Structure formats: structure tokens, C-alpha cells
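Listed next: structures, encoded as C-alpha cells.
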Structure P
Amino acid sequence: MTKTTEQANPLREGLSTRAVPQPCIIVIFGATGDLAHRKLIPALYNLAADGELPPAVTVVGFARRPKTDDQFRQELAQTTRKFSRQELREDIWKTFSKSLFYHQSEFEDEAGYQSLVKRLDEIDEKRATRGNRLFYLAAAPEKFEPILKNLKAAGLNKAKEGSWARVIIEKPFGRDLASARKLNRIVSNSFAEDQTYRIDHFLGKETAQNILVLRFANAIFEPIWNAHYIDHVQITAAETLGVEARGGYYDTAGALRDMVQNHLLQLLCLVAMEAPTDLRADSIRDEKVKVVRSLRRYRPDETAHLVVRGQYGKGAINGQSVPGYREEEKVNPKSETDTYVAVRLCLDTWRWSDVPIYLRVGKRLPKSATEISVHFKKAPMVLFNRDSHEHDQNVLVIRIQPDEGI
């Protein structure tokens, strides 16, 4: 038999294979907050700068503070200039900013949602957004319930024929199991499961998305990605920043809830999961669930030895004096909330049996970096007449941020 090879289509050479986003209106609840200013708007601007955002895509910021569209645009220009991954170009921003609008309302005010309906219909007509609506909940977790209920009451959870309505919910998804289950019930009462997107923005980083390719499309690493060859795994998220303006929220959460049980656990799942049957979201989720279920539970007497919690004190970063956590704005002076956590985990699976996995996260640390390091077992050094303890391990480092790479 002769093997035939598929010929490349010369007409598609140089063309992007990415799906083209559909025109829509993105309604950001909590548009004056940290997430919108530092992450969401700069990310959308970068897509526009790269030519990957359809001109009709429109953003409507929903928040309680009174301001005009122009004031909203000016504030976003300042923060985007500061936080964008590429330099702000005035010509691109001038065009992009015309797609930014502001809608003032309390999250609990039903009338504000009725007026939002009219505003969205007007934008649909003027900007040809086709009735597609994406609701992004970038507000405090306690505001999720009134937002979802009012969206349903205003009929915004149902799309017009030929259009779609979706909701994105950022972490934290509840404070504990009971509150997460309650929030799931609230979400399902307003939006169907195929309309609902619970996201962890760490997974949007390019290096994180490439972990599965590195593992399962690589004949070098996959055969040795197990307890026979790996000594231990470290997943670290360190930053030089303190809590900044998030003291009120952070003091109710802490590092364990804010980072470990979502961002770091998701990275652990990508490192430890088995190959999914395909790349559909449900298939990947099923394999991740198996990883979480295999986490070894601590006995009460083990916790003190396997978990370290800390809190940053007053000191200096890059030569500048910075306050301690308890001196931060909106933080209880007697707070015992953790700003640093390190945990040692084990997965009771064939692949990872007795391989320690260390997760650590902290604020006000010497440098900012998020990375996964896979430490391989040492090779015998008898041949070279050296003691094995003098021999450094081989380490595969996957850098998530700030400098993505392997």
C-alpha cells in the first residue's frame, strides 16, 4: 500500500485559522473595578490592535457611580495605557473607544435593568451587534445573585431568534461548597448550562493553553511524565504587589481562597490530568475532575506539617517603603487573613503515586512570577565519580507570567 499525504491548500496560505468572533455587546458588571480596568479592557484593546476584534463588538460598562460615556472612556484610556501589553496607539484607541459606553445603576435596581434593555436595543440598531449579548460579572461575589435575578426579570437572559445571550462568571465562585452550590442554583434559574461560562483567567494565558500540547503531542516528555521519572512538582504564583485597593475583599478571602483553590488548582489539573478523549470543554473538565478527586485528604494531625500560612509585614520593595498587610486600607488591624500560603499535596493515582506537589502563592515577595517547575529524578553519578547530592536535578520550567515560555 502507498501512503498518501494531504496537500496544503495554497489559497489558504497565510490566512488565520482562528474562528472569527461574532459581533456582540459585552456588558461588564462592575466596570469601574480593578478587573475591568487592569485586565478586561486592556485585553479587548490588544485584540483590536492585533486586528482580531470585529469593529461592531461593543462594551457597555454597568456600575453604580454616576459618569458619562466620555468620562468612562477617559478613565479607561489611562488604565489601558498603564496595563496594556503593548503601547497604546492613539489612532487605534480613538476608534476602539467609540465602542465603549457607560450605564449607571445599582445592581439591585430593577429599573436600571429595564433602561439597560432600551440602551442595548439602541446600540444593536446603531452598531449592528445582531442582538448578541455577553454579560460579564466582574463585580463582588455577593452581587452575583441580584445581578442574575434582575437580568432574568428584565428578559435579558433570553436571546432574540437567531441571536444568543451568555453569562461569564469570574472567580470566586462562592466562598465554600454550600455557597457554590447555592450560586449554581441561582445561575441555572436564570441561564441554561450552555449559556453559562465559569472561567479562570489564568487558563487564558498562552503558556497555560499549551501545557496539554507540550505533554500529549510530545514523544519526549509524555513517556517520562510519571512517578518513575519525576521527583516532585512545584507551582508558584509570587507577586511584589500588596493588596492595593482590594483590602476590603481580600480580608474576607485570603490567599488560599483567592488563588490556591482556583488558579493554582487549575494549573495542577493541566499538569496532572490524563489525556482527554478530545478537546471539547466537557472532556477536559471530566479529566480535571478525576485529578481533584484523587487529591489525598489531610488527617487533622497532618495539617500543621503540610500547610504554611503567613502574612506580609512592613518593609521595602525596590527600595521603597511599603506598609504591612494590617496597615493596608480597609483591612482589619487585627486580621489573621493569609497573604502567603504553601501546601504539600499528593495525588493517589498510578501516574503520580508518592510524587509531592507543592503549591505556593504570596504577595509582597521579592519578585513577581508564576511558573510550574517539574523536577526530574537525579541520574546515578557513579560513572563520574561524584556524589549524587552534588548533582543538580533536571528541571522543566513552564513560565506562565510575566515572561511566558518553557
Structure Q
Amino acid sequence: MKVAERQAGTLQGVLLLLPITMAVMGLIVLVPVLPAIMEHYKAVPGVEYLVPLMLTLPALCVAVLAPVAGVIVDFFGRRKTLIAALIVYAFVGMAPIYLESLTAIIISRVVLGATEALVVISSTTLIGDYFHGRAREKWLANQTALASISSVFLAIMGGALGATSLGWRGAFASYGMSILFAIGLIIWTWEPSRNEEPAEELAGPKAAFPWAAILPIALLAVFGGTMFFTMQIQVSNVLSEYYGITDAQALGLYSGLAGFCVAAGTMIYRFVTAKLSIPLQLLVAFGLLGVSYVGMNYAATTPVFTGWLIVSQIGSGMLLPALVVWAMGRLPFEVRGRGTGLFMSGWWIGQPLSTQAVAFLRGQNDGNLPAVLQILGILCLIAAAIALVGRLRSSGPMEPPSGDVRFH
């Protein structure tokens, strides 16, 4: 296929969306079999810490290794890295089916996390390479939506595989799906070339890495990721401690509702707020998060809390694509992998940081979780106010319309 004939379309977009489910799969497919794993290794000293660590290690690896993954992606090529990472991901992910030692399983999960970082960075970077302008906004928003929706179905898959003759080990078989994604990428995608990029998205021959442009976005991603993951992690605690809902199935439904609302937020972003300037996008997203987190502190009944939960997750769904699109618009082709890695590192650091922030603030507020949410909500409202000031002080949007960003 000649360079001039290569035009990314729906097929390539879908193929680049699917790998993001690997980041979700790293954790979610094992949640249904977590009690069985704990029971199997109950004689191992410290199992109450080691098994949860085994569960969350891949996400931590993404946070720590994403900048390194970005360098690898730019050096070896985005497509080649993605395909190789998906193949390794499958074999390493399925390794615990045969591994008996918990230590060996934990080591395999570290390697899985490293490949997961490569998958996340390379697939997101390829979306930035293949698509531009509104098409890029569309596919990056779809990426967030798919990640949210897939969590519901992957949890069901993990439970079903855990009920097979393999027992809890069966859930690890789901990681083999990545082989299918790799095959599709081999057949229907190509390595992007600098020559295929719009001139305005190329850096000059001696251009340095745009630290001044991307570092503030990466730091904001740490804050945004912390707010994003807080309710996803704490929703069950709020419902069980303050509304008396302890049934696992009911809590699972609320988690599913949160996931679908995040997806709904990304669709609202795609069709509505993506047309606004970056400051206004952040104003809306942080505003919804802030108002809903504050409202949860005053939610006297479950239906009222549920309403605020829906609002918060819609805001979360609007926040991530807004930040990703903003970051992509600041990254020339030559360093897009490194910049994406830096951004994703900040975002995923928000996951463990959110749990630590909530734990610290609960200790300062007599264990009152709704009060903690109100504090976080006030911080979000401050962020929204800063975005509003930024918009009012600028004569135009923080980022030029799609296609007008220059790096020379």
C-alpha cells in the first residue's frame, strides 16, 4: 500500500480502541475470583497484603513506567511496539494458570504491568498519529467510553471463567484475548510515517521536547486522575457504610452504573463540550465533579446519592478525553509517544494517590467519608474557577482549533 493511499478509517479506529481494554482487564477480571485466590493462599504469610498487591500491580506499573514506555514507543515504532506488547501480554497474563507460587504470580504481574504500559501508550499515540482534528477527538473519547463499558463485561467474564474446572485460575485465561487484537493490527494497520503527518503537527529538525507545554497538563492529569478514580473506588464504601447496602450483587450494579455514566460523559464530550475551548471543557467537567462531591455530603437517601453519583461520573467521563485531546494537540509527531507516556503516568498515579488521599483525609475528619468527598469537591470547584478565569483572561481558546497547532 502506497503512503498516499493510506487513510485511517473506522476499522483502524476500532482496532486501536480494543487494546485499551487490556488496561481495564489487568484488574477487573480478577475481582470476582479474589476471595478464591485469598482462600487458596491463606497459609502464605501476609496474604492479606500480597493478593491485593498482586491485583493492583499492573496499574501501578503503568503509572511508574509510562514515561519509559513513551521513549520505547517513539524509538522502536508505535505499531511494532503495540503488536509485540499485546503478544507478550497474552502469554504473561495467562502464566498464573500454571504458576503455583504466589511470588511467581506477583512477578508475572509486574511484567504484565510493563507490557500494559506499552499497550496503553502505543495505542493512544497511534490514535493521535492516524487521526487529526475532530476525528482524533472522536476516537479518543470513544477510547474512554470503551474502557468504562468494558469493565462491566470483563467482570462478568472473569466470574464465568472462574466458575470453570480451572477454578480461580480460569480468570487468567481472559488475557489471551490480546493475541486476537495483535492479529487484527498486523493485518489492517501500518507503521505511521512522519511524511504522513500534517505539516503543522511536525516539529522542527532541532526542536526540543515541549516540556513547557506538556508538563502542566501532566500535573493537572495527576489531580484529574485522583478525582476520577476516587468515586470509582469508594462508591461501595459509601453505600455500605452510610446507606446500609452490603449485598455484593447490589454493589456490583452500582459499580456498573458508574461505568456506564462515565461512558455517557465521554459521549456528551464528543458531541457537545468538544466544540468548546479547553478552559470551558475543564470548567464543565470539574464543575460537575465538584458540585456532585459536595452534594454527596448532604445526600440523606440512597436515591439522592445515586443522582449525585450519576452527575459525578458524567463529569469524569468528560474530563479524561478533554485532557487527552489537549495533550495530543501539544505534541508533535516526533515526540508524541514520550509526551503521551508522561501524561498517562500522571493520570494513572491518580489511582493509588486517590486511595491514600481519602485515607489521610478520613483520618483528619473522624473517618467521615462524605465529608472527605466534600473537601475533594471544593478542590474540583477551585479547579473549575481557575479554568473560568483562564477562559475570561484569554481572547481565544487555550488551544487553537484542530489543525492549527504549530510546533516550529
Structure R
Amino acid sequence: MEKTFLILADGTRFEGTGKGFAIPTASDLADLSPEQAPCGEVVFNTTMGAYHEILTDASYAGQIIVMTCPHIGNYGSSPDWNETVCIPPPCRALIVRDLYTGPVPEGRLSVEKVLEDWRLSVLTSVDTRALTLHIREKGAMYGVLVRLDDADPQAFSTVLAWLAAVPPMEARDFVGAVGAKTTSTHAPAQSGGMRFALVDYGEKQSIQNQLLSRGVTVDIVPPRTSAKELLHAEPSYDAIFLSNGPGDPAVLIHETDIVRSLMGKIPVLGICLGHQLIGKALGGTTSKMKFGHHGGNQPVRETESGRVMVTCQNHGYQVDAESLPESTVITYVNANDGTVEGLKDEQKGVISVQFHPEASPGPWDARRLFDDFIAFAHAWKTRQGISHGTRQDTSGKGGIHHAGTN
């Protein structure tokens, strides 16, 4: 009898019911690339809701999302909640215990309809508790949603062989696909006089919104915009803000070189992947975590004060604390496992956090950090004797062409 499964790379399978976009058969897989199939690294998210924001977070590129909250979809979906401009979003599939299929509030769409439109599959009626425990014990790994006859061992072997041929996450660069292709300018309702370049590795709209709400004019720039263009843009920038994004930071050698070229010349701020690139540009290393931090309930401790915030997180890699130079201060650590959650280096003019202070729809404990980022950029430029709108070095030529405004 044909059934629908999540099959993991270690041979473990979890049965469920397919919804959304049609799930392929075992024989179909032979003609599909990993980008065409409902295949990805399987990670679990512990957030109680916010499924639409999670699905539209470009940092999930190449991943299958397991929601630990058992009931998903009861308040529907809305494009107003999109976190990425890349629609359909780059995650690969959704796995839930119970997908709600009843009526939703007026003006919204059902999750199933949205997933169909995005050509994304969902597997429901899955024992997500057992699946989460398996990932916690064995670590994040590839999986694929597939239909097959559970009495056919050859079909099962075919799927495992197909999975084994998928390139490892550590060898895949997703940033080029999800980052901005051109520069665009976004003006706040009331300008506070500062202008940031937001380097888009897969940025969340909430980051842009938090900056705009504080009067910062934001230029969204492509991920491989050169240091020369950023340093000699007209109008000039008060800081470079490195966004979140998907994948392994060790793959992003060119992007790291750009960040290194900016340090000491202009304030550099970062969130998530941006934080990891700052760590690497400082001379540090990064490493893959067993199953990462994905959810809206991660406690983070401020090292100076000892205060704890509840934060939203979504990362599978970390900056290695012992690899950082002496001038770099670790500002935040994870209260559960002690991993690095924040950095500051006054000499280099950088400040960053691993977690997501912009968290939408929450928690909001860490949103004050956007004020800290802005204050850091202003104070650093003041110490360097750089007034607003004045570059350190005006000898460079070229700059960024502003493709449009919003």
C-alpha cells in the first residue's frame, strides 16, 4: 500500500498525510534535483505560532521546517506577514502534527492554500515529538517527503541512495539566490538623519521596519556589493548593517573579505549570519551546531549585567568563542548552552548579535538593541572624528546606484 513518509538520511522514516503541493513518488525522485523535490535539512522550530513568518524567513533556504507546536494554521495566513520578498519562499517543506483546515478570518488564506500557491508540500499527522527527539539525539540531517509502497524495500533503498547524493549543506551557497539583485532606498516617515546600507543576505523585512521606525533611511544592497562601493556611496552611509541569511558562513569567503575591508573604516553591525561573518572577518572561526537554535523562546544572558532576555533565534552555525581576538568582547551568551550570542570590538568598530532582536511577531525583549546599534554607530563615528555625511577618505570613485525608493 502506498503511504507518505518523511525519510531521513539515516534511514528513519515518519509516516504522515500529504497536503499542499503534491508529494512525489520514489520513482519521481530520479528526475528531480534537490531544489525541485521537497528535500532539505530537517530542523525543528519551538515557536508556538508565527508559522507564516517562519515559512517566509529566507534563512530557512534548503531546509524542511518541523513545528513542535502541535496545532498549526488556525488563524490563516496573510502576505502582510511576509518576511522575505522572495516569494515563493526558499524553505523546502513543512511538517506538523495537526494542520488546521477549517475556516480562517476574513481576508486571510488557509495555510494549505498558501503552500499550494508556493508549490510547497506539507506533511501532517506526524509524530513531531518523536521526530524532534530524534533530531535532538542524532542532529540535523537531510530528509525528503515521498510517497512509496512501504512493502517495497527497493523503493526505500532508491530514496536513501538519492538522499546520499544531495550535496552537503556545508558545500551550498544559498545567499546568491535569496539576496537582493539591485539597490533600493527606503525612507522613514520621519527622518532621524542617519543612513544605513543593509546588506541583504536574505534579510527579514522586520529588520528594515525596525530601522525605519527609528528614523534611519535604509538602502537594501546586494550581498556582494564591494567595500569600495559601500565606503564611497553618495549619499554616504553612517553604518553598514549585515543581515541574516541562510547556510554555512564558511562558504561565504568573498562576503567575509568585504566585511574585513570595511572594519575600522565605518561602523559594521550584524544580525545572525551577519554576526557570523563579522566573527570570521575578525579572524575567528565558525562551526556547525548539532541541531541549532530555532524558535522564539531562547534565553540569552548579557555578560556585563547578567540580565536575561527571551529571544527569537534561527541558526545552525555558531562563532567559536576561543577563536576570537583579545580586542573582541563577547556581549551575550546563550543561557542554555553557553554559545556566543553577541560580539563587540571597539577597535574595529563592529557590534553584532546572533539572535533576532527584530522578532516578528515576538518576543520583543531585544528590540531595544536597535537603539544600541544606532548609538554605537553614532558614538564610533564621533570618536573617529567623522561627522554625519562625511567620508573618511574621499579619494575613491564610484558608488552605489540607487535603483528605486519605497
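No value in this document is a laboratory result; all are computed from the given coordinates. Since the model is a prediction, treat every value here as computed from it, not as a measurement. Cβ atoms are built from the backbone, for glycine too; each structure is taken alone.
If helix-only ellipticity at 222 nm (-39500 (n - 2.57) for each DSSP H run of 4 or more, over all residues; to 500) computes to -25500, which of P, Q, R did it come from? Of the structures listed, the value fits Q.
The maximum of mean count of other Cβ atoms within 10 Å over residues 329-336 over structures P, Q, R, that is, the highest value, falls on Q.
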